[in-house]
1. Supply the structure label, taken from P, Q, corresponding to mean count of other Cβ atoms within 10 Å over residues 364-371 with the calculated value 13.8.
2. Tell me which of P, Q gives 3.0 when you compute distance in nm of label points 7 Å out along Cα→Cβ at positions 196 and 580.
3. With distance in nm of label points 7 Å out along Cα→Cβ at positions 44 and 444 as the yardstick, tell me which of P, Q scores highest.
4. 5.5 is what came out when distance in nm of label points 7 Å out along Cα→Cβ at positions 68 and 516 was calculated for one structure; which of P, Q is it?
5. For distance in nm of label points 7 Å out along Cα→Cβ at positions 124 and 300, which of P, Q scores largest?
Structure P
């Protein structure tokens with residue numbers, strides 16, 4: 001969603017802020033802006049609609065020179081995309097603020113402030129914060145105190161960056177329900193909603209906790225205050241991934257780069273977590289053996305692509321560990337009355353660890369009580385989801401820039417298989433089934449390399465989709481969620497309407513859509529449901545549908561008129577969902593390129609969904 005960058009230094013900060021905004025473009029936005037105090041403490045502001053490049057062009061014509069500033073990329077929630085709604089927002093000519101999140105009581109606050117003579121120039125909820133701060137600063141004459149005083153009256157979620165002309169040596173940040181990190185430099189300090197924004201200036205970060213307010217000074221001083229206004233110490237963490245993670249390298253798009261990184265990501269996620277024949281269960285925590293042994297039920301909650309990973313995991317956990325498992329979309333779970341069976345492990349999946357609905361679901365589960373424990377599968381150490389869960393497993397995917405998730409999804413699947421095998425291990429001990437799957441996991445990076453060799457053939461195949469408006473994806477068993485993921489990828493980045501169904505459901509409605517203008521994509525590993533799937537494909541062909549089948553190299557399926565077969569490397573049955581994800585990612589990518597869409601930043605979507 002929206003992105004924040006702030007800097008206070010003993011050098012000009014304009015280019016630091018601008019580079020930070022460029023590194024946040026992956027999050028999704030519709031406008032950008034920057035505010036800096038110059039040497040005379042005059043507030044200078046520049047805002048632009050569209051890409052950060054439009055703001056950069058303005059700054060080339062009239063630069064903003066100063067050592068204290070804040071910047072922002074906005075994704076519209078209140079008020080249409082426009083320059084006057086873009087951040088930073090001001091109150092008068094001295095105070096500026098940037099804000100991520102949503103202030104739910106902004107209408108009542110706006111009415112109150114207008115009654116006191118404050119004039120609003122935007123439709124945003126953020127401008128309410130600016131005027132509240134201005135009013136409070138007039139009373140206290142201290143920016144830190146003003147921020148601490150007003151945040152208790154804000155309902156909803158926020159990450160804030162605030163500057164004031166009367167205190168040109170102070171940058172204030174605050175967070176509640178929306179991520180904010182402090183970049184620790186040498187004689188300078190920074191704020192950002194994502195560490196990636198600051199990797200050009202530091203690799204040392206403080207991840208602020210819920211309710212924290214931070215005060216940054218130009219000599220690099222960082223003071224953190226808890227919600228109770230007590231001075232607290234927060235750990236400084238060195239970022240594990242190099243600055244190159246935010247570069248496309250030789251690839252045309254981040255998405256293609258991240259698809260090709262999956263073999264190494266899988267190896268990283270498995271590293272140090274596999275014994276010779278089984279998973280090392282302590283990778284989930286020191287007391288994992290004891291806790292996992294008490295699990296009688298599992299509730300998985302996630303959003304989007306992560307939800308599909310949870311759906312695959314349900315098949316694995318119930319088959320291999322024998323534990324009843326429920327999977328639910330976080331935005332639905334958090335708003336219903338939940339009955340918690342005894343011994344239920346609450347599992348959340350999120351790439352960022354800041355997904356608003358997933359985080360709210362975790363907090364709802366914690367407030368409701370009755371769960372045995374909570375476990376997060378996440379890619380970002382120090383994120384809210386990780387900090388607030390009892391157990392966690394980091395997926396080691398590295399930064400993922402493309403909005404359409406690829407390597408984060410496969411690393412989540414690996415993590416869920418590790419959980420599945422750990423649950424089996426604490427119940428049944430070492431056995432041959434686990435040993436076979438562990439061996440298959442070790443060989444998976446090599447299989448992904450073979451799968452990537454299909455890239456050029458899939459690129460050729462993609463031409464058949466360039467003029468299509470609809471597509472149908474089919475799978476059975478654990479391949480059905482993979483079909484859902486394939487459909488999601490195609491619709492996300494090519495804007496082709498795509499749906500997925502369990503292949504056995506064709507006769508219950510979707511078959512009515514099948515004709516020679518409806519391509520049907522199927523995933524066909526060599527598993528126990530293969531013969532059933534073959535029958536379903538015949539139903540499609542009999543209605544004139546054109547079939548595109550990704551099939552195991554040992555599966556007997558013939559090419560023919562209207563039937564295109566892409567041969568996949570043979571793979572162990574249980575981990576087939578991982579491998580069959582790959583060609584669907586490549587297909588959606590090449591179709592999107594043919595259609596000329598913005599692959600890495602598809603319209604209307606954001607990478608990190610930090611508002612409800």
Structure Q
């Protein structure tokens with residue numbers, strides 16, 4: 001949500017700021033802007049819409065500068081209008097860009113208005129610019145002014161500030177929103193994501209909670225939340241600058257769907273040692289911490305929550321210990337009872353999801369036995385603040401609708417479930433069979449599911465004009481039905497709901513008629529006959545069925561019942577494989593409806609505010 005970039009260099013920074021903002025477009029935004037410092041002082045340019053519109057305006061004005069900050073804004077306080085776009089400026093002296101939300105901006109705004117400051121926007125961010133300017137008059141330096149301002153702000157933020165009084169200095173700070181400093185050769189940068197800066201540097205300092213970075217072209221000094229100098233290591237990113245390219249694909253989402261076989265193979269590899277799963281992939285203390293686990297609590301948001309629901313089935317069926325799953329956004333707002341020796345597991349693609357981070361921090365104070373993060377970003381706050389971590393190897397995921405991050409999370413949960421099951425009497429041969437015949441074969445099953453792409457596109461043609469749909473699944477496939485419905489509604493804007501098949505007769509069956517498409521995941525297994533009966537109830541009421549199954553012979557194909565034949569896989573692997581065609585279905589319907597697949601309306605890739 002929102003993107004931030006800044007640079008200090010011995011060259012015009014406008015091209016690299018624009019390039020950085022383009023690399024952050026995947027985060028979701030509705031306006032963009034840049035402010036620079038040059039011999040003429042502080043200049044800014046802002047535009048509603050895409051970065052390309054901003055680039056055109058910059059070219060027309062000839063604006064330039066050797067230091068600048070840029071931002072892509074996703075509207076929260078105030079509509080997506082030019083005067084609400086970042087950067088925000090105070091008295092033509094201080095410019096600020098900001099990710100996050102300032103919860104106490106209203107009283108700050110009232111106080112600053114009484115002090116004579118004029119507000120030109122409805123945003124919470126403008127109070128930061130004015131407050132920094134207010135303290136600058138008293139503190140004498142930009143760093144001191146920012147450090148005086150931060151304790152007055154309630155909420156989450158990552159900010160970068162520049163001042164015409166100190167044209168060679170940029171101050172950046174974070175609390176609750178990610179921020180990295182890029183290290184160059186006699187030039188330095190700041191951004192909300194390393195992908196913004198990969199064309200300029202591969203060396204980064206990851207700021208920690210409460211850090212303030214004092215950045216010049218020659219050096220970077222980091223101060224912790226106590227205003228003391230802090231040592232933060234410079235880390236080298238392994239990402240290539242073309243890692244965020246679409247390549248031959250028309251959309252990032254389609255590229256990422258087809259990368260899932262590789263992502264699964266790469267995620268499994270570090271967990272294997274001599275054909276056996278090795279617990280050290282979770283961290284050096286994994287064996288000791290896992291030994292005492294008697295229960296598991298999973299917390300996550302959105303797609304990751306659905307992965308957590310699958311994880312509950314896996315943990316309870318394999319490890320035979322209780323497992324709860326909860327929305328991270330709700331978890332800390334009740335008074336959860338912490339069972340003894342409970343492992344707290346959080347899942348997040350970015351590792352910076354605000355609600356999930358808050359749940360983790362709450363859990364660390366609540367007395368959980370240990371914490372485990374399953375995440376795609378090793379440098380993220382979630383990983384750094386957890387006792388244990390499993391790093392999925394999905395690579396950059398740019399499309400807002402998560403695909404490969406989800407399936408690699410499912411694989412990770414399979415692995416963690418087996419680690420826990422070892423301690424509760426799982427037959428070593430059963431573990432070996434699951435590892436060798438399911439997990440190690442997962443990439444091939446995914447390839448088989450991807451081969452259905454053309455047939456799924458044909459199904460999508462029949463859904464493109466619908467406004468409602470139902471998804472059904474039973475047992476471990478119910479979370480996959482939820483995920484399929486989420487994908488369809490996220491990017492096609494078709495209303496979609498998901499239910500366990502057995503719940504049809506408890507209400508949703510009233511919605512079924514010839515205009516209601518029902519998409520069902522029905523793999524063979526112990527619940528197949530139950531699901532088959534549920535689908536007969538739908539057929540009897542004229543519903544249009546689209547069935548994913550590895551038992552096509554059990555259904556009579558007709559105009560009202562179309563069957564897609566899936567590969568036969570073990571029950572633990574079925575959720576991972578059956579989600580592939582549901583991703584493709586959502587993708588094709590969205591394309592046919594003319595939507596922006598990678599940047600659906602009202603949504604952002606990384607939700608770093610509550």
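Coordinate-derived values only; no laboratory data. Nothing here was measured: the structure is a model prediction, and the numbers come from that model. Cβ atoms are built from the backbone, for glycine too; each structure is taken alone.
1. Details: P: 13.8; Q: 17.2.
So the calculation was done on P.
2. Details: P: 3.0; Q: 3.6.
The read-out comes from structure P.
3. Numbers: P: 5.2; Q: 5.9.
The maximum falls on structure Q.
4. Working: P: 7.1; Q: 5.5.
This value belongs to structure Q.
5. Values: P: 3.8; Q: 2.7.
Structure P comes out on top.
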